[in-house]
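The following blocks contain the structures, represented as structure tokens.
Just so it is clear, none of the values below were taken in a lab; they were calculated from the coordinates. Everything numeric here is computed off the predicted structure, so don't read it as measured data. Cβ atoms are built from the backbone, for glycine too; each structure is taken alone.
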Structure 1
Amino acid sequence: MSDTPKSKSEESQPQPDAPSLDEKLEVWVYVVGMLALLMIVFWAIVFMRLGSTSVQVLTQFIPTLSMMTIPVLTWGVFRSFVKPPALRKSRVIAFLVALGIGIVGMEPLIPAPLSTEKWTQDFKVKFPFKGEWYTTQGGGDPKRNFHNTTPAHRWAFDFVVRKEGKTFNLDGKKNEDFYCFGQPILSPVSGKVVQAENDEPDNVNDEIPATLERAAGNHVVIRVKKDVFIFLQHLKHQSLKVEIGDDVVVGQAIGACGNSGRSYRPHLQMHAQNTEGFPIAESLPIYFEGLKTMPAGESGWRSGDGTVVIGE
């Protein structure tokens, strides 16, 4: 059976061209799609709360994936300049998706999902100091505790001494100007010392602090029991009174408040986690003896509305 012959008018109609290579989705757009799919998978693993596996994905894999958007976006910008028009629909969507991947991975916006959220404390914890101190960071609310987005620090506390609304005397240029600097730090629990660092220098106030590898500064880690470790960090240079292997009891002097490690100003950081290592660990929600709730930090930068706590 023969085909019906085309009329002259039909033959004169311009035939649509096959889509050119430039009109198809570009390779970098497909790469963005793959990164987005991986990000969804990684966050699904995080929210499954699989312990150290989820922590590793949250602290290592997701930030690495976010960093990969930088060369991909650079690639996309180059293509947009050399192959106009720049504002193609596929390019705009890919740019927005890549930016979203970068933000979600590099700027934690929610409390770290942990398998320890329902962990219950079956031992007493006292405040690691005497007298009246103040909580600048603490509790489960990310607005009152910027540690909240880090798995190992989710329920960490920062403590200082504050008098008449100020944490320091004179101009606050020296560590010694701060009321908490050099104050005795006591063991909040009974247990065995498994880490003790004593040689880190104290920082100059408001200058760039130690690297992340030395973030804890001078510190003591006490093992209370299996899977329960108490961290006391940023202690004063050469102030430790305990060594690895020592058994300590509640109220025993272990060092002095300092400004070492990842610290801009003198303070004490304290938290509990389920392993001795860092940062692949999950924080534990600890409560202090005499308080039914966790001490809350400030709701804004140095707003002064944190919890006043009293140590014995």
Structure 2
Amino acid sequence: MEPFSQKYRALISEIMTKSSGAPAMTVTEENVFQRGNPMIVTYLETMVVDQLLPGSMLRGFENLKALYEAGKAGASCLLLLEHYSNMDLPVFIYLLHQHGPQGCALADAVTAIAGIKLSETNPIVTVLTGAYTRIIIYPSRSLESVEKDSGDKKEAHAEIARAMTINRAAMKALAERKKAGDLVLVFPAGTRYRPWDPSTRRGVREIDSYLKGFDKMVFVSINGNILRINPEGEMHEDLVTRDRVVMEASPVVDCAEFRDSIKKRHHFGEDLKQAVVDGIMKRLDEMHDAVETTLKA
């Protein structure tokens, strides 16, 4: 396996050269919503094609079409995906594009929720992230790190205030995208799964708020991964590997019914928000395992 930035050095250099109006590396309340750059999508899909093995596919496309139609009819719609690498979204969009005009229209309707780290850590990551339309948030995990690691209380308080400002603006942008009929894509784990850290497999509690504010959702499991996390490097140093990637979309689920069904199974005093998110991760795990079984058969 080869580091991403080394394997695709020439393409990345070309992207950096050709990218006009590259996204700023400082996120403010004024730029939390950023539209994607189709030119960068083309480059990323060249990389995706280079790494995907035969048999890679998106199953359950009819379920995604049903969600898309629900959004166009006025429902607010969520896509909840497993998360293994920063290529999950590029592969998902590429596989949508393989379904012709309908798949392309569906891909154009996707707005992803993206953590601030993707925009402020590394210029290569920032530019590549700019391929896709997104709303930038300050995740709870990042806030916890600020509170824990900062040795300067004044500096920490200022960063927390900035985070709150960014997230308020993000929620306003989210409301606008819901009204526009977008399919809002969220990774409920809030981070890429790291096999050596089981906590990265657990969904973040605030995902329950998304379900509370949306009408319909579809779960998407991911089996296979063309970009493995490099435990000793930064994001742009993640390791490229060829793999078969099979994504599967569930039937459309009513968000309120899903939340209510889980809450009815829990007792007073329990953390019901976390229980809902645990239910999401359980559903994704079940889908993942079922696909894994069929692939091994």
note = The value 4.8 for mean projected area of the Cα convex hull in nm², for residues 201-256 alone, derived from one of 1, 2, belongs to structure 1
ask   = A value of 19.8 was computed for Kirkwood radius over Cα pairs in Å; which of 1, 2 is the source structure?
value = 2
note = relative contact order in percent (Cα under 8 Å, 6 or more apart) gets 20 when computed on, of labels 1, 2, structure 1
request  = Assign the value -7000, calculated as helix-only ellipticity at 222 nm (-39500 (n - 2.57) for each DSSP H run of 4 or more, over all residues; to 500), to the correct structure from 1, 2.
outcome  = 1
task = Looking at FRET efficiency 1/(1 + (r/R0)^6) of positions 89 and 153 (r between Cβ atoms, R0 = 35 Å, to 0.05), point out which structure of 1, 2 has the largest value.
result = 2
inquiry  = By the measure mean count of other Cβ atoms within 10 Å over residues 241-248, tell me the structure among 1, 2 with the highest figure.
reply    = 2
ask   = Of structures 1, 2, which gives 2.6 when distance in nm of label points 7 Å out along Cα→Cβ at positions 33 and 121 is computed from the coordinates?
value = 2
request  = Using distance in nm of label points 7 Å out along Cα→Cβ at positions 177 and 289 as the calculated read-out, with 3.7 as its value, let me know the right label among 1, 2.
outcome  = 1
